[in-house]
Structure P
Amino acid sequence: MRLGLFSDVHANFPALEATLGALDDEGVDFLLCLGDVVGYGPHPREVVQLLRRRNIVCTLGSSDANLAFPFAKTEREGVADEILNWTREQLTDEELHWLRYLPVTYRLHTPFGRLRGFHGLPYQPEKRFPLSKPTAELLPVFERLASRIVVTGGSHVPFHRQVGDYWLIDPGSVGMTLGGEPGADAMILTIAEDAVEVETLKIDYDIGQTVFDVQAWGLPDVVAQAIRNGGLAEEL
């Protein structure tokens, strides 16, 4: 089984289009998006429409939740709330409805065992998974989740490690990578009964177009800088 895994699109349509094209070219069997499809970027409608058109399974991210459920959103520092208010004005009621019904977690049966996917922490997409915790502290988490593969979004930096007999994976960010190298992040998991192989992709796309659109819509320049540089000079 070959699983195409991506996360944190953040309303960057050229990045999503290139990522899906690359994963299609690799002939993956299934696509899974781990949330934060909107927020920060200038193309929320185009991104939602493409994900819906392709019928891609997506979990609910923190930006998605803050947009879809404004009565329950958490206040954040920086420009995030300003951009979410702008994003809400771009989406139709039908598109907001789609965001509201994204699952918080997703379970997938694989040859290696159960896979559990979510953004952040299970049922807490606004939190961050402690990816670097010692093995002894992570093993009970896998046992509680009853899953041999745990995939999470939110760090914006590609990460994978084997934890005993389990796997912990974050594919990074399609639309706003913070790993220091511009481009879109994605992963391909080749899953067999006795092994998991992780391939990390860095996908080129038209960064100039996205930066131009950020500026054309009058969105904060810190977003354009982060996309252009593959990292942050200041907090978003």
Structure Q
Amino acid sequence: MINLIIMRLFFTLSCYLLGLPFLSGQVVEHVNGTVVTEKQYTDIQGNPYLFNGWRKGEVTLTGNEKFTGLNLKYDQVNDEVLYEGKGGNDYHFAKQVVAFSIVADDGESASYRNGFGAYEKLGNNAFYQVLYDGKVKFLRKEVKTIVERIVYGSANANKLVQRSERYFIKLEGKTLAEVKRDRKSLLAFLGPEKSGDLGAFIDREKLKFKSDEDVIKLLQYFEGM
């Protein structure tokens, strides 16, 4: 028994040092998926992914199947998470991804989820970054699209990645709602009956809403009212 425990610890440490992913002690070969064969992003300006290159992260699939320590890419044009499989190739997950986290530039993990309901052209499977995860959900949606622009004096068109950013709030029992990151929009959404108290809190805390943290402070206060 002791030898078995030692062997398991050695295996876990080896996988950690080598950067291999885990699923209850199993490595990446046990992630089911298909290799990406299409080449969509050639001769374009800009980055269609959240980050350049692979980033460490974890995913949750339908059925609450979880994988950690994977190398991930978040394709923001197709709104799809890819993982690094055999031979360093991009792979699609065989099952639907319902949540994932990925290491950001600051070394912290950014968390994404879907299942918040459809909103305009955004379906229920659209991924949102979860900025605040209390009774009130504060979400950010970054959308990237490929656009073509004709160069003056040329018959050729340049392909560019165009980025847009939107903010949403999800209240318990309510549908997803889009808001702007400013005082007027937030007070209007959270309700006129509470705007007096919320406005006083904004003034007292000197919230300018130039950062997501200011919105989070307001929502935390709102939940405690």
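Only the coordinates and a few stated rules stand behind these numbers; no lab work does. Remember, predicted model here, so these are calculated numbers, not experimental data. Cβ atoms are built from the backbone, for glycine too; each structure is taken alone.
Quick rundown of the values:
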{"item": "Computed 13 for relative contact order in percent (Cα under 8 Å, 6 or more apart) - originating structure among P, Q", "result": "Q"}
{"item": "FRET efficiency 1/(1 + (r/R0)^6) of positions 38 and 118 (r between Cβ atoms, R0 = 25 Å, to 0.05) - highest-scoring structure of P, Q", "result": "P"}
{"item": "Identity of the structure behind -10000 (criterion: helix-only ellipticity at 222 nm (-39500 (n - 2.57) for each DSSP H run of 4 or more, over all residues; to 500), calculated), options P, Q", "result": "P"}
{"item": "Ranking P, Q by FRET efficiency 1/(1 + (r/R0)^6) of positions 94 and 214 (r between Cβ atoms, R0 = 41 Å, to 0.05), the structure that comes out highest", "result": "P"}
